[in-house]
1. Of the structures labelled I, II, III, one was used to calculate distance in nm of label points 7 Å out along Cα→Cβ at positions 15 and 111, giving 3.6. Name it.
2. I, II, III: which one has helix-only ellipticity at 222 nm (-39500 (n - 2.57) for each DSSP H run of 4 or more, over all residues; to 500), as calculated, at -12500?
3. Can you say which of I, II, III returns 16.9, 53 when Rg and Dmax of the Cα atoms in Å, for residues 87-198 alone is computed?
4. Of the structures labelled I, II, III, which one yields 1.00 when FRET efficiency 1/(1 + (r/R0)^6) of positions 95 and 167 (r between Cβ atoms, R0 = 25 Å, to 0.05) is computed from its coordinates?
Structure I
Amino acid sequence: MLYNWRTAFSDKHFRNRFIFSVIAVSIILTGFASLLAYIETRQGHTFYDPILNFIKPRDVSDFIFFATYLTALVGLIYAFVSPYRFLHLIQMYGTLTLLRVVTLFFVPLDPPMAIIPLRDTFLTHTFYAGNENLKDLFFSGHAATLFLFYFFASSRPLKILFLVSAIAVSIGVVVQHVHYSYDVIAAPIFAYIAYRVITKFSKHYYSEVTEEL
């Protein structure tokens, strides 16, 4: 595996794109954290959600936390084996986060009335900066990230794992009333957009490298 990374970094095309991608994603994530702080201060809209009305809210934070991050860890290990695969995942996640920045800014929402705040240690100590964030709504980041792993993976067993986990977490955030059902329904759509954008870019990139070689 280390040999693969050494070989990849000896290629200036890969090295330049990797460094640029890491810097770009870092900037996007920094802006995303600032946006989350801002949207908590503004007034949003509430939606009538017939699905939430039929579900009694329950706290399933522990399940959501472990299902999300254990699955993400599997996805990161899977991606890290191949430098190019890992680069594509970084780019896809950056694109997905950028899409979230756009939708969160232009779709101001207030949380569902019966929301049980999600206990997520990772988010609390990073993007939420120790604050309780209730308006990080459209679209669901937990669900979208897991669906992104599903689209990204080429291994059938892993695709099944990611899909099952994505669906389970989607159900969990709705049961806890952390999200409207619309937030969850939209998640795989935006995840697929992020996946397709980078997939098309990658094909163009490989075409460029082949021509130069």
Structure II
Amino acid sequence: MLDILIVEDEQAISNLIYINLSDEGYHCTCAFDGKQAADIIEKEDFDLILLDIMLPEIDGYELLEYIKPLGTPVVFITAKGVVNDRITGLKLGADDYIVKPFQIGELSARVEAVLRRCGKCEKQLSFHDVAINTEARLVKKDGQIIDLTVKEFDLLVELVRNKNVALYRDRLYEKVWGEEFSGETRTLDSHIQRLRKKLGWEERIKTVFRIGYRLEG
């Protein structure tokens, strides 16, 4: 699981980011001013830092100078939307820049893109007797290759990244199929059934009544 530090002094925005990225399978830590963030960074390692510019104690620009020697990728999140501010942030070494207000889907996409660009994305996942190579899109069970369709593979990755978590049907559908969930469950359910059969996970992929599915183990 990848670790993300959210440095944002507005509680509501921080909570929104925390909830949504946690749902995406990231392990998130929050800091609400620059000094608190610096103290946390001194003690812990992160795969990515989401950094507001206008912070109490130590601002984002100054904090970025402290972060740069660590080699941790940084995405600036700020209400400052003018071109000069974006240029300043990027010239100082930020890996990306997103302006408030933003759609949470855009933030998730930018986080994923930066992590991939920096080689931080998990390329190997495993769960009990199944090994997944996300780069090669290869699945093996007890060393034997399992042939999965594109959507079956994407669905498996979502389940494994969120193991022991009840995932709502609409979230699973929107994440894997990339479109809004219309309430039609036949497509998702049939893919789940095929995944259970191919992996022998009839007892591992549980149906959660009125919610969706959970991978147990």
Structure III
Amino acid sequence: MSSIVLKDVYKEYILGKTKVEALRGVSLEVSKSEIISIIGPSGSGKTTLLNLIGCIDVPTKGEVIIDGENTSTMDDDKLTLIRRHKIGFIFQTFNLIPVLTAYENVEMPLISLGVPKEERHRRVIEMLDKVGLLEFKDHKPDELSGGQRQRVAIARALVINPSIVLADEPTANLDGETGKKIMEIIKTLNEEISTTVIVATHDPRVLQYVERKIYLEDGRIVREE
């Protein structure tokens, strides 16, 4: 079963008097628990594609279907529910809340979902342990290295048990060895909890960890490997 289906998707933005075509007729299917990469230069449409799959935006034309639900025609409230319950985001800039500890950052999405405190505690501790950060649970982001902060971001993305994880350049701000460790964690967790993972990147070191590569240029898929 495909957890993600895009059918002839277009996305246009109006900037002043200029129309920008960010995606031009993209069709794609991603199977449940598959890990793939979206590869392309800046401006190729990678982030736009992630935003549509992540229900942050809707297409100008075409359909985006997540776990059998057509999100293209949903209102903001329904899109928010899909994001909260089904999708975990990992950003290159980590997007952690600086005044909160690692534990509290990972706990945040569970609070939004109304998960009881005891269950939140169990899941946060389990996820911090999985990413090797349990001993740093009381540290704030500025007390952690870049790699540690990215691991907190991974734990936060996965603590809701999402069906889909979207990672936008997750190794961009990390040195080579740390980037490798981050991808190993993402790959291991993908295998353990059968989450579908899409990684947008132009880091060639990421490619050994994915099952399929989708190449984007000028808003179009130009090839797959």
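1. Working: I: 4.7; II: 1.7; III: 3.6.
Here the read-out was taken from III.
2. Values: I: -24000; II: -12500; III: -10500.
Here the read-out was taken from II.
3. II
4. That value comes from structure III.
Every read-out reported here was derived from the displayed coordinates using simple, explicitly stated rules and does not represent laboratory data. These figures come from a predicted structure and were not determined experimentally. Cβ atoms are built from the backbone, for glycine too; each structure is taken alone.
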